[in-house]
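The numbers here are math on the coordinates, done by the rules we state, and not lab data. Since the model is a prediction, treat every value here as computed from it, not as a measurement. Cβ atoms are built from the backbone, for glycine too; each structure is taken alone.
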Structure 1
Amino acid sequence: MRYDLIIFDNDGVLVDSEPISNRLLAAYLTELGHPTSYEESIRDYMGSAMHRIHDLVLERTGQRLPEDFDDVFHARVFAAFERELKPVAGVGDVLEKLAADGVPYCVASSGSHERIRVGHRTTGLDRWFAAEKVFSSQDVGRGKPAPDLFLYAAERMDVAPERCAVVEDSPLGVQAAVAAGMDVYGFTAMTPAERLAGASQLFCGMEELADLLV
């Protein structure tokens, strides 16, 4: 293998959660008086830590979101996950090949640890990700596009940044990986290729990924 560590984003890369969470986010923001379409949610918030949603709404409207916004939103998302969430097609095969080849991997997500755990438990991906392989923006304070999370994951996994490859599907995640000095493979299943400018390579299906990482 070419790399000493593969770092996976979670939402949209491991679990097919972006359609669910952005549908609910758009509806909740609209309910609160900030009209937002599903497409706008994808464009503006996909890959974001929660603090970025608060910051953008405040910047655009001068109004703060309610103090319980995160709790209400996550409750709605987790309930929907339990009903609807699936793993991204083909990702189990990628993880199985990495494990068989002895290639270290982990997940580094803008989502909370609870969100990651709920998603992995619901989809069965928890078998691949022990606690020591799970990193969240909660661990570093600043989410993507800051490089902090990816650098933290590499440090904890004891791998130099330049020996890491990141698998991402959001512009913010690609920016963060590039800023961290890591190669990044952009997954175009939901994001147009032109919005992932800066990725080392692009791919549109998980069946392509294992060969790209060799």
Structure 2
Amino acid sequence: MDSSVCAALAARDYEAYALHFSYGQRTELRELVSARAVAEALGIQHFLPLQMGLFREIGGSALTDASIPVPNAPAAEAIGSSIPVTYVPFRNAHFLSAAVSWAEVIGAKQIFIGAVEQDSSGYPDCRPQYYEAFQRLIETGTRDGDIEVVTPLIRLKKSEIVRLGLELKAPFDLTWSCYSGEDQACGLCDSCVLRLRAFHDAGVRDPIPYATKAAIGRY
């Protein structure tokens, strides 16, 4: 959801190039289908899918290790109050590194990423300081040092992202957020509950299918 709004912003203002990662996540195939469809809907002509097998080999996350179950969103504490088992260790640094490499090749000067700090699962690689530090790395370690990481959503609430996406006509019906379901979203994991809450707070219906509606009333 966040990535589609971020892509809509980029496509509105620039000739956008889309980069997608299959990194061994449970919903790998479903996310690839979704990413292609979103890029097509936004008129993005350049779509590069990349395979990253290292996260499945490393393990340690419920998203990439089949032996670790994906938990339901916590009922007794706020989502994001602790780092969840769905955190993929240092994932976004790998994504950004690949994006910087491609940017140097094609001459792109900005990299958009839909990271969100507020109202999220509490992942450490979604903090503004993380991207400020990575920006210094780019300035030091690239040929010209002039590529900028852009995080337009990082300080927004999820409901604000939904409203912005509606203004931009982001194709929410093509997006996928669930950590485990591929035909229908589970409606119970952190990502589903945060998404459902965002649409609820924005006063609009979430257009994707859910296997259960039990989570819809959990706000």
Of the structures 1, 2, the one that 0.15 was derived from, the read-out being FRET efficiency 1/(1 + (r/R0)^6) of positions 30 and 126 (r between Cβ atoms, R0 = 25 Å, to 0.05): 1
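If Cα Rg over 2.2 N^0.38 Å, for residues 150-205 alone is calculated from each of 1, 2, which structure is the one that comes out at 1.09? Walk me through the numbers before you get to the answer.
Details: 1: 1.09; 2: 1.14.
Going through each structure in turn, the value belongs to 1.
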Structure (1, 2) behind the derived value 2.0 of distance in nm of label points 7 Å out along Cα→Cβ at positions 14 and 70: 1
Value 50, 34, 30, calculated as Cα extents along the principal axes in Å, assigned to which of 1, 2: 1
Among 1, 2, which structure scores highest (criterion: distance in nm of label points 7 Å out along Cα→Cβ at positions 54 and 94): 1
Comparison of 1, 2 - label where mean count of other Cβ atoms within 10 Å over residues 102-109 is highest: 1
Label whose coordinates, when Cα Rg over 2.2 N^0.38 Å, for residues 38-109 alone is calculated, return 1.48 (choices 1, 2): 2
